[in-house]
Each structure stands twice: as C-alpha cells, then as structure tokens.
Structure P
Amino acid sequence: MYKDIIKSTQHREYSLPDGPWLMTQKWNHLLFMHFPVSKEVIKDHIPRDLELDTYEGTAWITIIPFKVSDMRLRKMPPVPYLNSYLELNVRTYVRRNGLPGIYFFSLDADKILAVLGARLATLPYYYSKMKMKEEKENTFHYTSMRKGEPEAIFKGSYGPISEAYFPEKGSLAYWLLERYYLWSYKKGALFRGGIHHKQWKIHDAEVAIENQNLSSFLPDHFFNKRPLLHYAFSRRVLFWPIKKIK
C-alpha cells in the first residue's frame with residue numbers, strides 16, 4: 001500500500017521530501033470550504049518569511065472538518081487512544097522560495113494528547129469538544145467548540161452532490177487541493193513539514209452552516225460570499241518530520 005502511494009507522484013509539482021516518511025494517517029469524509037479573501041486583509045496574518053500565494057490575484061482561506069483514523073508511526077501498529085479522532089483545520093495558501101504550500105491559522109482536535117503532541121511539533125492545535133454524525137448516507141453533521149474559547153465554533157451539515165472526479169491541472173480546485181508542504185512559525189523560527197498522498201478525487205459538495213466563527217481576524221462580510229465546496233471520501237496520507245529551516 002505505502003509503496004504504491006510513494007510511486008504515485010505525477011500530480012506533484014515538486015519532488016517528495018528527503019528521507020523516509022515518519023507517520024501515516026487516513027483522512028475520512030472531508031469537507032473543503034474555500035472562501036476567497038482580499039490579499040490586503042490576510043497578508044499581515046502570515047509570517048513575513050512566507051509569501052501569500054494567490055490564484056489569479058485572489059487569496060483563499062479553507063476550512064476543513066474531517067475524521068482521522070488509523071494513525072501510526074512507520075512500521076508500527078496504530079497508536080493507542082490516538083488511532084481515531086476528529087480534526088478541523090483553517091488554512092491559507094503560501095509560497096517560500098517558489099515552493100507552494102499551506103499555512104495553518106488553527107487546527108482543532110478532540111484528543112488532548114494529539115493536541116499536545118502537535119504543539120510540540122510547532123503546529124497551532126487547540127483542544128475542542130467535537131462530534132461527527134452521519135445523518136443519512138454520505139451526509140454528515142459536524143460540530144466543534146473550542147475548550148476555553150466557546151466563540152470558536154463550527155456547526156453544520158455537508159455531503160457530496162456530484163460524481164467523483166479528479167480536478168484538472170491548472171484549475172482552481174487543483175491549485176487549492178494539491179498542496180504537499182506546510183509551514184509553521186514558533187518563537188521567531190520558521191518550520192517546514194512535508195506530506196504525500198495520491199491525487200485528490202473529489203465531489204462537488206453542499207453545506208448547511210448553522211454557526212461558524214473560526215477566523216475572527218477577518219471581517220464578518222468575507223464569509224457572506226458563497227464558498228467553493230468540495231467533498232472527499234478518504235485519503236491515506238504520509239508525513240515527514242517537521243524541521244526548522246530558519
């Protein structure tokens with residue numbers, strides 16, 4: 001299985017990270033809510049060592065609720081207690097020295113050990129009370145409320161509304177989804193991590209949001225625009241170590 005994933009690289013713009021991968025997870029029932037935002041509003045919220053990436057002059061923020069399963073270190077059995085948990089990410093799109101990737105504003109999870117471990121790896125994780133329920137076939141109700149910050153909330157239902165397809169290279173969907181490097185910033189230092197998986201196979205999606213307040217630094221009206229919505233059933237993901245680069 002892993003060799004097959006490693007050999008599947010034709011969709012990557014850049015080569016795999018150096019060295020062996022460290023950890024793997026399976027991501028399940030992902031909703032991608034992509035919101036267009038002004039470059040001027042968001043550029044001051046990313047580290048100065050990173051360049052905000054845009055598509056035809058527009059920056060984007062993406063909110064992604066999903067479920068993690070089968071987390072394990074390389075050549076090891078699943079991690080007890082952390083084998084399965086819920087996660088919710090808020091990210092934007094950046095480049096450094098021409099290399100495209102993502103920058104996370106926040107990552108919420110419902111397992112405290114996952115949060116603490118990820119914070120040690122420099123990622124901005126938060127512990128949240130979360131629930132995911134399949135209301136009917138392929139329609140999911142998802143809630144997240146951050147511990148100590150009840151205003152940081154997500155509540156809504158989502159599901160696919162089209163047949164599955166692979167986004168075309170050069171399309172906005174491809175630009176948003178096929179990202180294989182992440183940067184984090186902690187105590188004045190910049191860090192980079194690499195991931196890999198097969199190309200995203202997605203559906204167009206619909207969502208009914210009951211409450212969402214995960215990007216409080218943005219004016220409310222930015223979320224009045226209709227987002228671009230994608231759903232993905234699952235992907236097996238490989239992770240390389242996060243390393244300090246500056």
Structure Q
Amino acid sequence: MKIYNNILKAIEEKGAAYFILIDPDKISENNLSRFLSLAEEAGVDGFLLGGSLLLSGDLKSVIKRIKEESQIPIIIFPGSVSQVLPEADALLYISLISGRNADHIIGNHVLAAPMIKKSGIEPISTGYILVESGKVTTAEYMSGSKPIPRNKPEIAVATALAAEFMGMKMVYLEGGSGAELTVPNEMVKYVSSQCSIPVIVGGGIRDPKTANEKVLSGAKVVVTGNYFEKEENWSLIKEFADAIHYKLQIKV
C-alpha cells in the first residue's frame with residue numbers, strides 16, 4: 001500500500017497528483033537523464049511506464065535508468081501481462097470496465113495475478129474508462145472496446161460507481177494516447193462529485209491551463225503522455241506541475 005498511500009498523501013498536500021506516462025518505444029535513453037532531472041525539479045509525483053504496444057523499447061532497462069537517477073516512483077501501466085515487472089514500485093491493476101471484452105475486464109488479470117503475487121509488486125486496482133476523444137486511439141483499437149460517448153456523462157458516472165462498489169481504489173477517465181479532445185470537464189466534474197475514490201484523467205492534455213481545468217473539475221490525478229515525447233516541450237514540465245499542484249500555489 002506504500003505507493004497508493006503516497007498518492008493519497010500527494011493529493012491531500014498538493015490538491016492533486018501529477019503523473020507523466022513514459023512509453024519506452026518513444027523516449028530516447030540518450031536524453032533520459034535531462035528529462036528525469038526536469039521532472040524531479042518540477043515535483044512530478046510518479047511515472048506511468050508502459051504502452052499498448054512495445055516494439056523496440058526495453059521496460060527493464062528504462063526502469064533501471066530511472067531508479068539510478070530519480071526518486072520518483074515508477075508505476076507500471078500495463079498493455080499486456082508481459083509488462084508485469086517486479087523492478088517497478090507498483091502496477092495499475094487495470095480493468096477496462098467501459099468495454100465488454102472479458103479478457104480486459106478479468107481474463108488477463110487472472111493470468112497476471114500469480115505473477116504479481118510472486119513478484120511482490122504493489123497492485124493498485126483501477127477501473128479504466130475509455131472516453132470518446134475525436135479519433136480512434138491505440139487503446140481503443142487494441143482493446144476492441146468502444147469508448148463512452150463524450151455527451152453521455154451519466155454512463156461514465158454509472159461505470160465509475162460500479163468500479164468503486166466493486167472495491168477498486170481509483171477510476172481512470174482516459175481519452176487515449178494522442179487524443180484530439182480531452183475528457184470533457186463536465187464529465188470529470190460529474191464523476192468526481194459522485195465517486196469517493198480518486199479520479200485520474202489523461203489523454204490529449206497539452207497545456208497547463210487544460211491540466212488545471214481537470215483539477216478544478218475534480219480530477220485527483222492528471223496524466224500527460226505523448227506531449228513530452230518532444231524534447232522541445234520539456235521546459236513546460238514545471239508549469240504543468242504547478243497547474244496541477246494548486247494547493248502549493250495557494251500557500252505561496
């Protein structure tokens with residue numbers, strides 16, 4: 001429970017937690033040291049590591065580098081059972097509850113459970129909800145799951161409540177990697193107002209203002225991903241962190 005409790009502590013102290021998703025296929029290990037340094041200085045609360053597809057990236061080597069050069073927790077964001085690695089600090093035990101593909105709701109979890117138990121990695125049960133984002137994303141295509149329509153927040157609420165009632169610790173509203181549109185603020189607000197577990201929001205967040213809007217709408221964890229695959233954007237990591245950690249700004 002260490003990492004989960006750390007997330008709750010960050011939410012309590014900062015207003016919301018900030019995660020950066022790292023896809024090993026899309027990060028250059030040559031420049032990783034600078035990226036880690038900037039994230040550390042900005043106060044990033046965690047790295048999500050993984051992807052729907054891994055063609056060339058080496059999860060283990062990236063984890064090793066991060067561990068050597070950063071104190072930021074590493075949380076596996078698994079795209080498959082093969083991405084369960086004990087070298088990380090925790091793993092989002094994701095159930096794609098917005099879909100109807102049994103493998104992504106429970107099937108793969110049964111396969112992964114003994115591996116997780118043996119490895120000792122901390123699982124954080126998370127209800128994963130895909131939301132329509134303007135185009136077909138990798139997550140939607142690979143999972144074979146239709147996203148919840150953007151204009152149907154009531155479906156997102158009912159789905160998120162089901163996750164909470166089944167004992168999941170967090171719910172993740174996801175537009176998908178490279179999403180054209182972010183999860184609507186109205187949907188974030190409605191889900192957050194009805195659920196007592198932390199709401200994570202990610203997908204298509206490309207500027208600090210949008211990140212701050214998600215937090216003000218009730219998100220307790222904000223995730224940015226492919227925006228920081230471009231090195232020219234790294235200078236904005238601190239601005240994103242400040243926009244999300246709004247309680248720290250009030251204290252100042």
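With Kirkwood radius over Cα pairs in Å, for residues 79-214 alone coming out at 15.3, pick the structure among P, Q it was computed from.
Structure Q accounts for this read-out.
Which one of P, Q has distance in nm of label points 7 Å out along Cα→Cβ at positions 47 and 151, as calculated from the coordinates, equal to 2.7?
Structure P accounts for this read-out.
State the single structure among P, Q that was used to calculate mean count of other Cβ atoms within 10 Å over residues 103-110, giving 15.0.
Considering all the candidates, the number was obtained from Q.
If helix-only ellipticity at 222 nm (-39500 (n - 2.57) for each DSSP H run of 4 or more, over all residues; to 500) is computed to be -11500, which of P, Q is the source?
Q
For which of P, Q does Rg and Dmax of the Cα atoms in Å, for residues 119-182 alone, calculated from the coordinates, equal 16.2, 42?
Label of the source structure: P.
Throughout, read-outs are computed from the coordinates displayed, never taken from laboratory work. No experiment lies behind these values; they were computed from the predicted model shown. Cβ atoms are built from the backbone, for glycine too; each structure is taken alone.
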